[in-house]
Structures are given as C-alpha cells and as structure tokens.
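Trainee: Quick heads-up: structures coming right below.
Coordinate-derived values only; no laboratory data. All figures in this text were calculated on a predicted structure; none of them were measured in a lab. Cβ atoms are built from the backbone, for glycine too; each structure is taken alone.
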Structure 1
Amino acid sequence: MMLDEFAAYCWSFIPVTKKTVSNYRGAYNRNVARALGKREMESITRREFLDLLAPLAAPNYFQTLMAVRVIYREALNREIVKDSPVATIKAPRVRPRPQRFLTWEQVEATNFGRHDSHIKFLALHGVTIHSLRKTYAYFLKTNDVHVTTAAKFLGHSDPTITLKIYTLVRDSEIDEVGAKLRNALNK
C-alpha cells in the first residue's frame, strides 16, 4: 500500500484530538508526502526517514516523526507492513522557546474591543492567558477531576503533558497528604 493512501486513511480514526490530527497531517504533508508518499510502505527504509528528518528543526522533526510513527503503528496493527522503519528513530529533545509578552505600553496602546477594560485590568495585575489556563488546570486538580479528563478539557492528547506542566504541587498539599498518611499509619 502507498504511504499517502494509508496516511489519508489513518487521519480519520487515530485516537487523538482534532488539533493533533491537524498538526500530524500538516507535518506529514510538508515533510513526508512529496518525498515518500507515492512509495510502497514496505519499501521505505529507516535511512530514508533519517535523511528526510535530518534537516528539520527539532520541533518539526519531532512532530513529523510522531506522525509517521502513528501511521506505521496503525499499519503494523492491520498487518499492512511487517515492521516499522521509524520505531527505533530517536526523537529529538524539544526545548520550548522563551515566551514573548506584550509590554504594558503595547497593551495600553491596543484596543481589545468590548473586552478592552477587562483585558487591560488583568494585564495591569500580571494575569496572562497562560496563567488563567494554569489556574483552570489547578482548579480541576483540586476538585478531584481525574488527570485524563483534565487533559481532554485542556486539549492535550497525552495526559503526561497535563501532569508535567499543569499540576504543580503546593506545599499545603504536601502537608495535607503527610497528615493523612500519619493518620492512616497511626490507626
């Protein structure tokens, strides 16, 4: 089966969010389809994928590799291929870039429409969209929402992202858990 043909089939059922499918499809179309898409899946080698991925920046390399791994995993599950040429390719370590923020002067000079006064109030007090997102995640956590459910609410395809980024442990939580453990052991 041709790689393009199976990839197009995969996008309709892989168990990830719509955003992830869109990201995978985009990475595949930009970086794989032109070079390898018209080839039989069994004929593509690990070396060809390595050569294809080598010039890409780490985030693009990572996303393209993940997209192709999903395609080959599904092909293996359906016995379309005997092995995956990408299974043993090591993913690069992706380092997030420093975030850029608007200065107060830029915020003050911008018209945010009907939300202008609210946004400027929040910005003046150091509140960002990301801090609101973290607050929401922490709210879910403190209200005993399971991490996999919280991941869905936050749009993550993998709950480990939610665990790594959005579930900071507060000192008071450590104290509370310690007290619960002491009580349980003293019974």
Structure 2
Amino acid sequence: MSAPQQVWTRSMVESLPADDRLKRAEVLEGELVVSPGADFAHEDLVMRIATQLRRAAPPEVAVLASGFAFHYDSGADNYALADITVARRVDCDRRGLWAPPLLLVEVLSTYSRRRDLLQKRRLYARGRVPAYWVVDADAPSFTVLHLADDGYDEQTTGVTELVTERPFPVRVDLLHD
C-alpha cells in the first residue's frame, strides 16, 4: 500500500525556506508544482506581449507579468501562476486574484508545455477565465481560447499577430514590440 499523497496549500508553500520559494511554485489540484526560472527567450516574449497589452489596457485593468497568483478554486487553497495575468484592478490584492481574470496568457516552455496545454486549460475553464492565450515561442504562434459552456473553444491558431476586441481592443505582435 502506498502512502497517501500530501495535499499542499499556499501557506505551506509560504513556509518553505526562502531559497525554495525563489523558484516558481504553484499549487494545482493540491499538488505542489515547482518550475525552474524562465530562460531569456521565454521571459523576453512574455515581456513583449505584456508591454503591448499594457499599452492598450484601460486604466482600470492591470496587466501583470510576474506570475501573479490566481486562486481558481473557491474554498480551496489552489492557485496557478500564469505568465501574464490581465485583471480588473479592484479584483487584485496583495496575495493574488480571487475572481476570474479577464485573460490569462501562458508561453510554452520545455517544462510547462503539457501542463499549460492540458491541466491549466482545464483548471482555467473551471475557474471561469473568459479568455486564455497559449503562445508557442518555438514556432511563434497564438492559440486563442474563449470560454464556452463545456470548456474552451479555439478561436485563432497559428498567427504571429493577433488583433482582438477581447478583453479590450488590442493588437499583439509576437515578433515586434
């Protein structure tokens, strides 16, 4: 018989030694997920997208590229760290976001590809995130997903430049600032 798997909480993560907390730690469905820091190309692309979103965002909307915690399960201590979070400022507090953001963006990496394409897609839909963008840095392209009754519908795939009205009018170019 195997030992029961420990269910992690945010307070448990916050109690880890500082060196361990410097890594990217999320609690997804009670599981502690620790990822290495992003490489240069990943971080550069995240900042390129976030800068373009921030320029277009209305003043009441925050665009955060720091792995801001989204608590996707009401009543549970699970949280995800998207590469970019777009949310109403009034919904953000010191410890994260407790209401669905307007948009979450994940840039795929070697470490996150499977989790971003499968697990986070499912969790973000469960958390009622209306728009989810998945960006592939290797073959620069967007996959734009909009929330439907039974999960996400893919709206756009395979483009390097995106012009959209959601969550606000914006043009985002993966190749140029």
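Trainee: When Rg/Rh (Cα atoms, Kirkwood Rh), for residues 41-144 alone is computed for each of 1, 2, which one produces 0.94?
Mentor: 2
Trainee: Same structure, new question: Supply the structure label, taken from 1, 2, corresponding to helix-only ellipticity at 222 nm (-39500 (n - 2.57) for each DSSP H run of 4 or more, over all residues; to 500) with the calculated value -17500.
Mentor: For helix-only ellipticity at 222 nm (-39500 (n - 2.57) for each DSSP H run of 4 or more, over all residues; to 500), the value -17500 is produced by structure 1.
Trainee: Tell me which of 1, 2 gives 3.3 when you compute distance in nm of label points 7 Å out along Cα→Cβ at positions 9 and 49.
Mentor: This value belongs to structure 2.
Trainee: Which structure, out of 1, 2, was log10 I(q)/I(0) by the Debye sum over Cα atoms at q = 0.12, 0.13, 0.14, 0.15 Å⁻¹ derived from, given a value of -0.81, -0.88, -0.94, -0.99?
Mentor: 1
Trainee: Who wins on FRET efficiency 1/(1 + (r/R0)^6) of positions 121 and 153 (r between Cβ atoms, R0 = 30 Å, to 0.05) among 1, 2, i.e. which is largest?
Mentor: 2
Trainee: Compare FRET efficiency 1/(1 + (r/R0)^6) of positions 17 and 161 (r between Cβ atoms, R0 = 35 Å, to 0.05) across structures 1, 2 and report the one with the greatest value.
Mentor: Largest value of FRET efficiency 1/(1 + (r/R0)^6) of positions 17 and 161 (r between Cβ atoms, R0 = 35 Å, to 0.05): 1.
Trainee: Where does the value 23.6 come from, among 1, 2, when mean count of other Cβ atoms within 10 Å over residues 81-88 is the thing being computed?
Mentor: Traced to structure 2.
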